[in-house]
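Derivation of every value follows stated rules applied to the coordinates shown; laboratory data play no part. Computed from a predicted structure; not experimentally measured. Cβ atoms are built from the backbone, for glycine too; each structure is taken alone.
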Structure 1
Amino acid sequence: MTALSVQDLRAGYDPDLSIVKGVSFNVAQGETVCVLGPNGAGKSTLIKALAGQVPVHGGHVSLGGKNVTGLRSHALVRQGLGFVPQTENIFASLTIRENLQIAAELLPKTARAQRIDAMFEMFPDLGTRPAEVAGALSGGQRQMLAAARALLTEPEVLMLDEPSAGLSPKLVAQVFDTLARIAARGVTLILVEQNVRAALAITKRALVLVDGQLAHDGPTEALHDGALLGRLFLGQRDEASA
């Protein structure tokens with residue numbers, strides 16, 4: 001079953017100058033997908049457009065078979081989309097529990113405490129310190145809290161934008177271990193990432209964007225060939241997906 005369908009998507013901040021230029025792909029339920037590409041390729045613009053944070057100029061997006069084209073972020077969360085932005089993804093002045101309680105406001109009152117407890121079970125590093133102020137957490141722990149906030153509402157699809165940005169190698173390893181555990185639970189995962197090796201290690205399929213267009217769509221195994229990946233990052237389209 002298709003979890004997310006994107007057809008001929010065009011998006012960007014200026015309606016006369018699209019950054020994402022006619023991108024199409026489908027993501028199946030439970031699939032893990034990474035979005036790669038050189039700097040300026042439109043990766044973050046693509047995922048932000050899907051998350052309702054960048055204007056969509058054309059095309060069609062459906063989530064679980066429902067048309068969600070052009071919906072804003074809060075409406076997309078209610079439709080089953082979880083999104084973890086690269087920055088400003090937690091409330092630093094609030095405690096871990098308070099961060100989760102705010103996210104839980106979208107749920108029925110009877111389900112909130114149970115879902116928060118479920119997140120503490122999934123992320124034991126957070127569960128041992130629920131009263132700690134989020135701003136005191138390490139970068140890796142902040143990303144865990146951001147992921148917990150997004151997963152709390154049990155989204156059909158979870159998207160993350162550059163979760164390793166600015167982190168040390170040790171913290172990057174922690175974050176990607178967490179993402180691997182999330183994927184192992186059957187969560188549909190879409191990951192925009194500059195750390196190519198880490199992204200390929202936890203996903204099964206790769207989309208490569210070049211100049212706002214899809215240059216490659218295929219199994220991650222194909223991109224372990226450094227020559228192919230190098231050609232794609234230099235702007236040469238993969239013949240198999242051309």
Structure 2
Amino acid sequence: MGIDDALDAPAEPLLVVAGLDVGYATSHVLDGVSLSVGVGESLGILGRNGMGKTTLVRAIMGLKPPTVTAGSVEFDGRPILGQPAHRIAALGMGLVPQGRQVWGSLTVRENLRIVPARRPEAGEEPWTVDRVFEFFPRLAERERSWARTLSGGEQQMLAIGRALMTNPRLLVMDEPSEGLAPAVLRVIRDRLQELRALGLSVLVAEQNVDLALALSDRVVMLGEHGRIAWSGSSRELVTDPAPIHAHLGL
């Protein structure tokens with residue numbers, strides 16, 4: 001097997017979404033969405049505003065609303081659709097939500113310590129507060145600061161660090177670039193690429209095409225009527241960006 005063949009070989013499935021129909025009380029958002037994330041793989045979810053990226057993340061993570069009307073979601077071979085969010089998280093799915101949603105009345109250190117952690121498996125290095133501080137030195141400098149006083153970039157670092165403290169097998173991120181200055185975004189991108197190099201599986205829903213391509217092995221684009229408009233490798237999009245123009249209007 002050559003190098004390119006090895007890169008294209010399918011990874012062992014970790015997350016499998018099949019035929020997912022999702023909506024809210026007055027609207028149907030996702031129609032028959034199917035995708036997978038392999039062990040050690042990164043998948044980017046691209047789409048314009050209103051195409052259902054956040055709805056998909058919430059459905060996978062068991063957050064209400066929305067309501068799933070059809071389909072299935074499996075994590076490591078275990079059905080998780082309909083399970084409460086805390087049980088899904090305990091299986092090894094860590095969420096970095098849109099808008100960060102840090103606890104503003106707690107300090108940086110308290111935000112990191114308050115989340116429950118999955119017991120790491122043999123050979124896994126657990127995430128600790130000190131390890132997060134080493135990963136994001138800026139958080140170490142602000143460890144006694146109230147989270148509400150942090151900048152947007154610092155809050156995003158804290159949201160990522162908080163998710164890592166759960167010892168996730170799959171890191172799920174919803175719009176991690178939202179509202180970040182370019183310099184801060186570069187720091188976030190570099191740290192997330194380090195996580196990929198550690199073998200952590202990643203699912204990132206993102207509008208920033210450059211960031212999504214930098215972080216992902218494969219890409220799924222959500223289009224009109226909540227259906228998948230395109231899927232393929234990030235390398236394909238770098239070589240031929242025509243699908244980006246066609247489905248994202250960029």
Structure 3
Amino acid sequence: MNKTILVTGSSKGIGKAIIKEFATIGYNCVINYNTSEKEALLLKEELLNKGVKCLAIKCDVSKEDEVNNMFTLIEKEFGGVDVLVNNAAIDLSNYFNKKTSNDFRKTLDVNVIGAFNTSLRAKDYMINNHFGRIINVSSTNGINTYYPMCIDYDASKAALISLTHDLAMQFAPDILVNAIAPGFIGTESELDGYDEEFLKQETEKIFVKRYGDPSEVAHLVKFLASDEASYINNTVIRIDGGQYGS
């Protein structure tokens with residue numbers, strides 16, 4: 001029986017790359033989106049045409065009832081989730097003095113509470129099967145790359161790392177919980193809206209002198225979900241090309 005992967009926020013960017021990577025190795029794929037319906041449905045159609053069993057489900061992961069409804073649909077179709085990738089995130093970048101507590105709260109709700117909601121809902125199936133992988137997509141912004149204009153995003157990614165450690169302890173030994181911390185990855189949202197000078201400055205901070213490709217992040221996630229990574233737990237893996245802090 002094929003394993004099932006749920007990637008939150010997977011209609012584009014890193015999440016889309018992860019879904020496409022797991023589709024190549026026979027996983028049932030669950031595409032989650034909240035606002036990007038067009039992109040999600042196009043990805044679903046692409047996978048169905050390749051013979052991949054998949055669902056595309058609209059769900060705001062910060063809302064517990066919507067998460068429960070999403071998992072009910074998944075369980076009806078596939079039984080449950082074997083690999084959960086908490087990738088959904090928002091970044092409400094703005095000048096520090098224009099930030100509001102509502103911005104901060106909304107960012108934490110999606111980026112941290114969302115990961116808690118999905119992990120809590122996924123755990124029973126994983127524990128019953130004595131197999132589960134939860135991979136949280138944090139960021140170097142949660143470690144040592146800081147921008148005051150995205151203070152709420154940075155804090156949320158640091159909190160996601162802390163959540164990773166606590167869940168790894170709580171769900172041991174059946175579920176392996178790890179986090180990855182991508183640096184500058186060339187997704188649509190990462191490249192759009194920045195001028196060439198900024199992109200050049202950021203690239204100069206990376207030892208390999210280029211930004212990463214979403215497929216490279218997907219390869220790391222695939223490894224962490226594999227049997228070859230069965231002794232990797234409660235850790236954070238940077239994937240940033242040797243980036244130094246900002």
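Rank structures 1, 2, 3 by FRET efficiency 1/(1 + (r/R0)^6) of positions 94 and 166 (r between Cβ atoms, R0 = 25 Å, to 0.05) and report only the one at the top, that is, the highest. Can you show the working numbers first?
Working: 1: 0.75; 2: 1.00; 3: 0.25.
Going through 1, 2, 3 one by one, FRET efficiency 1/(1 + (r/R0)^6) of positions 94 and 166 (r between Cβ atoms, R0 = 25 Å, to 0.05) is largest in 2.
When mean count of other Cβ atoms within 10 Å over residues 46-53 is calculated, the result is 13.8; to which of the structures 1, 2, 3 does this value belong?
Numbers: 1: 23.1; 2: 19.9; 3: 13.8.
Attributed to the structure labelled 3.
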